[in-house]
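Just so it is clear, none of the values below were taken in a lab; they were calculated from the coordinates. Bear in mind the structure is a predicted one, so any value in this text is a computation, not a measurement. Cβ atoms are built from the backbone, for glycine too; each structure is taken alone.
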Structure I
Amino acid sequence: MISTYVGELTTYKDSIITAICQEPEGTFARRVFPMALSIENLHKFWEKASQFRTVFNEDVRGDFKAFCELFISIDGNLPRAHGLFWVIDDFVGLYYMTHLTDHDCQVHYTFFDKRHKGREELTKEMLKYAFRTFGFQRMSVEIPLYASRNTFGFTHAIGFRKEGVKRKCIKYKDSWFDATCFGLLRSEALPDDGS
């Protein structure tokens, strides 16, 4: 099982991924770093995510403690992260993976500047890194039907394939919504890997 104790997660000065992104505003070398789940980083994440009405529900957006409990719990005397976390540059965005098993995980991303275009290659490289590093056989994404068209388009552009629909599984503004389920297999992300 993947170790997710908070004390083992650190933020490094060296990036794990660097990619050139051809974004509408110009060409940028974007870098991805492991993110420590420090109070400072969680607070920055919470503040930036709070500007989006659909990233987290109203209860979480308005309550820092509830937000933290999504990502950290106490296991005995040790804080345990509920996933793996990476920051893009200085909080341009985040990649994180939750519901970790030995073969699968739930993939999440947020670009706080609301820009998807040009970040496809960076994200594909991040997915390849996670497949190689953690040995996943597949990765999963669930997108609620109220999400933007950009979210669906980006998910498809980075290689995920639609696998089905989970009915009435996400509550938002006192209503239940379906979510479209997507999957990406290791052999699709790493075709020359021999797996």
Structure II
Amino acid sequence: MEENKNHKHHHESESVVLNERVYSRGVDRLRTEDRIERLEVERVVNLCLEENIKSILDIGTGSALFAEAFYKKGIKVAGIDTNPEMIKAAKQFVAEGEFLLAPAEKIPFKDNDFDMTFFGVVFHEVDDYLKALKEAYRVSVKGTVLLEWDYKQEDYGPPIEHRLKPEFIKKLSEEACYKEFKVVRLNSLVLYKLLK
């Protein structure tokens, strides 16, 4: 855990710059064709649907890219984000979804409100990993899915020091009381299924 505390301080000092860089280019940047392709949105959604879900909470929803894809498959969606601009965008893309301004560590929904919770390449950005995961656990019936960057230096995505090691995610998963931990390797990302 010690190593990660250092990582957090390092991360926090740079996160503002990172977020400004992302958001200054607006919502369009989050929905470029090559980003959608790299995130393998369709494949990720189908892998989540294997767990036979009817509702999902998209944590750190951004422009609701994943929420919209789930919605198109007939899934009831909701999302939270800490950026008001993203909440506004999300509501435009998925008018039928419920999108609220909130951090991952304090989810404004009741216990077991959703079949599943989902983090689409945002878990590495939360302030308190364990708290966020425990909250995701609390509001989900079946579990949580984390789509994350692989733990390696690449010419896209966040720098290596902002990426999470699979062993670290597994340890968090156990600490948050999930019973099963599955890893699905995608083309450039990793999908972690944390099941109750």
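Just a few scattered comments:
- Parent structure of the calculated result -7000, given that helix-only ellipticity at 222 nm (-39500 (n - 2.57) for each DSSP H run of 4 or more, over all residues; to 500) is the read-out and I, II the choices: I
- Test item: log10 I(q)/I(0) by the Debye sum over Cα atoms at q = 0.12, 0.18 Å⁻¹ calculated as -0.61, -1.52, pick one of I, II: I
- Comparison across structures I, II (criterion: mean count of other Cβ atoms within 10 Å over residues 69-76) gives the highest value for II.
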